[in-house]
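**Q** Alright, structures below, take your time with them.
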Structure I
Amino acid sequence: MLETFANILGMESVYWTRFVLTLALMVLSGAFFIYIRGRLRPLVRKALFALYFLYLIRMLILGNPLAWDFYNSYTDAELVGHRQISLINVQTKELQREFKAPPLDILMMGSSQINAIFNNMDYTKFNITVNFLIINGFKPADFMLFSDYALARKPTTIMIYLSQFDLGSVPHNVYELTPAQGSFLFEFARKSKLDPVSGRLEKSVRLLSIGELLPEFKYSFVFKGIVGKALGGEAARIASPMHQLNSKRRAPKVGPFEERIVDFNMIFVEDFVKLCAERGVKVLIVEGSINPRSQMPNWNRVERHVKKRLSALAKNYENARFIPSERQYRLKAHEFLDNVHAANHGASTYKAYLFGDHIFPYLKELDPGRKITMPGID
């Protein structure tokens, strides 16, 4: 029905169509309210006016594509936080989504690790279409929490990049910084109780629940950042959640890396692969690389467990394929910026092998008649 209205209005954007229709309904309901206000009791009239005004403000600041364009251009990671700024970016792109978007071969979904390796290349020269859904601090549960946004882009394949660092580290209290979840909130709350690090996700579930009812609360970091920047200088830095985090407590540890944590995180990965199968979307699982210098207790044992779980997942679901690290180019220590992020020179070599050995043949297998050009990969 929404697309029908879009055709009538001559609009292509999903959310612009929704915004215009909602605004029109607000104008009509406001006119009706003015017409009947004399017949209402004063208390009822004041309550309806308050609800109308609050919803109008919410629509203008959170349902308005222009507002999100402003948030995306005015704020930055230092001001609002790294996961926060990526959420603003994803939300802005979602509000720009069109009904008749061009076909998408691959959606690369995951953390800043994907951004470091894959997001600085022109894929059109290969005659393939690639897009990204990148969230800083991305954790396995985010595959389900952001699944609506991923599947709405209608990709043929979703590529995910996972290592023992991603699957073996404890969940963080960041899941409240996600889009609206609807009914999945109840499933997430139930599954979060299986977290082997007891109580770790309870705060996220509570805040996510509040954010479902009060999105202004969820996105309060946007408005704090804008006010802070408007005040300038030290005030902007103090308003930053990053500053508040560093001033109140130490950054959370990523360890310990344990098989039981892998098993918990795999619940969400498998749910995501299953959901993709139901929607006819394939999942390409690339085992990620870790800086060889960042060895930690249980590292090798957890890596073997990750391979075992991901390999079994690919065998159980026809829409999934797993590319283990031993079949890829292994990044060397000097090709990393830190424990998990590849430097530019390492990323160039890595993706040249990955695309040449795996991704191009995979795409040809999906469509044997497809012509894929393969110039040098930068």
Structure II
Amino acid sequence: MIQAISLPHEQSMFQSNTTRPSFAWWYVDVLDHQGTGCVCIFSQGLPFLPETQNDRAERFSVNCVIYNQGKEVFYLLQEFDRSEVVQEKVIDEDTDTVVELWTIGSHRFQRTIDQQGTVTCSIQLQSSHQRTEGHFVTGRIEFEGQLVDSIPTVGHHAHVDSPHQWTPVTTQCMASVDLETSVQNYRFTGTAYHDSNISTEPLHRLGISHWWWARASLVDTTWIVYLVYPENKQNPVWMVASVKPNGSWQFHTVESVEIEGVKRSIYGLSLPVRWNLYLANGDCLRLDVQDWLDDSPFYQRVLVQLQYQQTQQPVQQGLGYLEHVVPTKLNVPWQQAFIRMKTHFAERQGSFFSPLFTGSSTTRWSRQLSQCLPL
């Protein structure tokens, strides 16, 4: 299953050369009040890559998706060989500042944590040096927040010694985004969220049937929801937490979860349109789907509105992301051709139909047709 853990206790791939994860990723999302945002993931052994003969743990990738008012406007999943990857960790003994740098191809993710627990992240993206290429994206994502601290590692909220560790790093802070694609520049600010995941076992061997994960930021609180359902039909693990700007983390006991209006996508997955989470203290969280952002046979991402209702208090609400992952649907043979269509390979030819699924959304058909027509 999944263990929630704070960063000082994480089995980081940067801490030891002997740590060889089955998969690991650093995840960042940014979102403003109008539904404009982005998601960026640096990963090793990403479970959502197409199948090849190569060891998945030796495959690295960068994923960048840009949304404009609840609609996807750019998509990139770019894979690289290990020879193009550098992982560095430096500790300044005088200031106790930790700097971690993950370079994949021309993409760089630098994370700095100082003695006061301030987390500073700078992501530099450079998918290509040819601006005319459809998958071109360049620019920066930058933010600074407080390190999430004191996540309990005991109790029903966490599975101690689980092979999969989920580490919320920082949130409830503002990020600046300045990204340029082949057709447009995107500059905006929004609330940021950053976590990391690492596992010594493949995702489809963790005993998970599916999970729903969401984060939404209100004025002074970010809510994180993680509903994990095991394959063996035993009791699910419901993790709901609130995070303040100073990084303080509080778990909230969930009494019950109700879902409404389940809809089936064209790829076969079903997703509710509403979740009602009733907390033990009498409060209620409600998540309503606003827009569909990404859809596949094993993964979905939607824009949601979270409403937090306290007894005899005004309702607080804010936008956020919700993800639905179904590990049991991974590695199905008939899906592989479609997964390759959404993947750009830095050093080899990809799918003929990749232009329909990658790069800027407004030029996908024209780029696909240009491949078919003689010049």
Structure III
Amino acid sequence: MRKTAAFFSVLITICIILMLMFTPDYILANSKRNMLHEWHNKGVESYAGIINVWHIIGFKPHSGSTSIWLNTRAVEYEKKHKNIFINIVPMSVEEYYTMLATGEKPDLVSFPLGLEYADSFLPYDLSFQESIESNMNSYLKAVGMVNDTAYALPYFYSGYALMLNTERINRTQLIFEEEITNELLQQANDMLFEEATGKKKTIYGISGNPKVAALLGMHCTLGSYESFQNNNAGMALTDFRAVGDMERLNKNGKGVIFEAKPITAYTDLVQLISVHSDIAPEKLSHAYEFIEYLFDEKAQAELFNMNLYPVVQIENNDESYLTAIALDCYEIYKAPIVPNTFLYRRYNDSLNEEALRALSGNEEADKAFFNRINEMLIPSLRFDIAS
């Protein structure tokens, strides 16, 4: 009995010695473990809840829905993050301001160029900004910046085109080749314009966007795009969505028979993403990670399906999904001329007024308009006022 007790006493002593020998290594090994990382890998999130993304729609693509595209990204994110829900809330510009007035606040804001000032958003972390911009079209990097710090990141864009009323243009016997000069546009406008007399309506030479018309150096009485839709204008400067809508009417035997041509590299049809200044700190890491999904190469390539242009440089770029006018304009919009979004917010109202004065043919108004545009552009993209 005593021998048995002595044996167990020796055995226990040996076990204690072994435990003391190996415990320091065990503790040291575990001190290097990232417990938060392991927790995430087990499917437990540091934050559980809703990330609200307000998607303000200022322009529509040639076809399809950007809201559906965003929702697809949300579903992808939610599959990899348990207990996180990305709530995409589409709305108009008017609805956005109404919701803000009631005290509601988003976490992320997807918005068209010129919607807000920078103080509505948080500045992006520099390393995150550089990571996103590393594969971004260099012409777009400054669009959401203030003093080299990004408060907004552009993530897709569209453009403008010239629509030609085939019947009216044929009457002028003018030929619109691939490269359309400002002189040709002015000549066509002057030949097409007919002042209203009696019961006869005004027939406009050109209609549509006043800023684009002024950038092209037009001096004219500009009609609204509706005048082109109603067959009361020979030409229209308008966005890709209007082109797509008219194409769909033509397929049903309706609308104006037309051609669409590339006309400018300028666009203010740009969508950006920002982090709202009132976001809860615990949501920030998820907000950043979701934004990364918007710049994923595969997600960006899907934008071609809506005849939208991606902002990232896609390897083995396949623009075969582009159709019609978006395909025709693809080369010139690889180098887009885009104003800074926050300066555009400041000057947009006065810019419209200056554009209309420039269209009247006033030389000083022309210079003022181009000076204002140039103020919003990086130096390499500025227009030559002397020309």
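Quick note: the coordinates plus some simple rules give every number you see, no bench work behind them. Model, not experiment: these values are computed from the prediction.
**Q** Suppose you compute helix-only ellipticity at 222 nm (-39500 (n - 2.57) for each DSSP H run of 4 or more, over all residues; to 500) for every structure in I, II, III: which one lands on -16500? If you can, show how the numbers build up before the last one.
**A** Details: I: -16500; II: -1000; III: -12500.
Corresponding structure: I.
**Q** Thinking only about Rg/Rh (Cα atoms, Kirkwood Rh), which of I, II, III has the largest value? Don't skip to the answer; put the middle values down first.
**A** Numbers: I: 1.00; II: 0.94; III: 1.21.
Greatest value across I, II, III: structure III.
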